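Below you'll find the structures, each written out as structure tokens.
Read the figures in this text as sums done on the coordinates, not as results from a lab. Please read these numbers as outputs of a predicted model, since none were measured by experiment. Cβ atoms are built from the backbone, for glycine too; each structure is taken alone.
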Structure P
Amino acid sequence: MVLLRWLHRLEDALIVIVLLGMVVLAVTQILLRNLSGTSLMWVDPLLQNGVLWIGMLGAMIASRNDSHIRIDLASHYLSPAWQRGLSVLVDLFTSAVCAVVAWFSLATVREEAMLGLKAFGSVPSWWLQGIIPLGFALIALRYAVLFILNLIGRRPGLAST
């Protein structure tokens, strides 16, 4: 439980740090362009990768609360037992898809590392893109846990069904 709480705080802190850093860098870039007609060449690629990090961190945080956007038409018409069965399938499918994406994105990040591609300056692109396999692996793990909890009737939000 302590490790889980630590992970949640780390996710929260990272998203705040990345977002604040992006705001500071964007404002700095705007001021430099408007006041002195110059800019920092590395800021734009860093901001682009910051958007990637914000998206992945947001998805990771949404998965820990099981609050991803979903089309949930069936739950209004299905009995609680059928809702639970559908939820088991959705959890398994979500976990499997995220695991596949994590696997292939890890292969892509490894290839970028082997090629020595740079994001900007001397910063390797794989350092910034490493959030993709990490994020999808964590989401896959979280939905695998929800799948197991659902099978034993202890999934949060569905335990009473």
Structure Q
Amino acid sequence: MSDFATFAAAAQASDFGVWSSGSSLAYPLANVVHLLGLVMLVGGIGIVDLRVAGAFRTLPLAPLSRALTPIAIFGLLLMVPSGAVMFAADATALAGSDVFLRKLVLIGFALANALLFRWLWQRRIDRGARDLPFAARGMALLSLLLWLTVGTLGRMIAYT
């Protein structure tokens, strides 16, 4: 048994896992909060990504990013505990799901891309840059693709 499978079995057998799977409200409520978080994340950062990529050029990038990035971050923060509830309810099955494991890997890539983007380009955005270099536009499009794929994989878990 892999370390992740061992962790998953322990999570599912824990009091938290038993509560997550046994409560008539925990899982459905977590699912709704998780979806709300995804909408906030992709809706917020997706618009910023599209602006960086070249869409909506009449909108200044810096204030748009300042307004929408906190919404995206809050959405991500909603997804962590709600995802933990859903994971704990069915952890052993999820640990064996290729779709779930791909989702986790892509979340890692998407977060790394976001941090690298901020490190490389945030000063230019803050200084009022209207357009960013090709590499920044590519990272923005990659961000959008990664988060949309993460959301799609999350929905596909129920069907695999």
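Assuming 1.10 is Rg/Rh (Cα atoms, Kirkwood Rh) as calculated from a single structure, say which of P, Q it is. The read-out was computed on structure P.
Of the structures labelled P, Q, which one yields 1.00 when FRET efficiency 1/(1 + (r/R0)^6) of positions 26 and 90 (r between Cβ atoms, R0 = 41 Å, to 0.05) is computed from its coordinates? This figure was derived from Q. With FRET efficiency 1/(1 + (r/R0)^6) of positions 42 and 74 (r between Cβ atoms, R0 = 30 Å, to 0.05) computed over the structures P, Q, the top value is the one for Q, the highest of the group. Taking Rg/Rh (Cα atoms, Kirkwood Rh), for residues 66-105 alone as the criterion, the largest value within structures P, Q is that of Q. Using the calculated result 21.4 for mean count of other Cβ atoms within 10 Å over residues 82-89, pick out the matching structure from P, Q. Matching structure: Q. When FRET efficiency 1/(1 + (r/R0)^6) of positions 34 and 146 (r between Cβ atoms, R0 = 41 Å, to 0.05) is calculated, the result is 1.00; to which of the structures P, Q does this value belong? Only one of P, Q returns 1.00 for FRET efficiency 1/(1 + (r/R0)^6) of positions 34 and 146 (r between Cβ atoms, R0 = 41 Å, to 0.05), namely Q. Comparison across structures P, Q (criterion: distance in nm of label points 7 Å out along Cα→Cβ at positions 58 and 130) gives the highest value for P. If helix-only ellipticity at 222 nm (-39500 (n - 2.57) for each DSSP H run of 4 or more, over all residues; to 500) comes out at -28500 when worked out from the coordinates, which of P, Q was used? It must be structure Q, since only it matches. Comparing relative contact order in percent (Cα under 8 Å, 6 or more apart) across structures P, Q, the highest value is found for Q.
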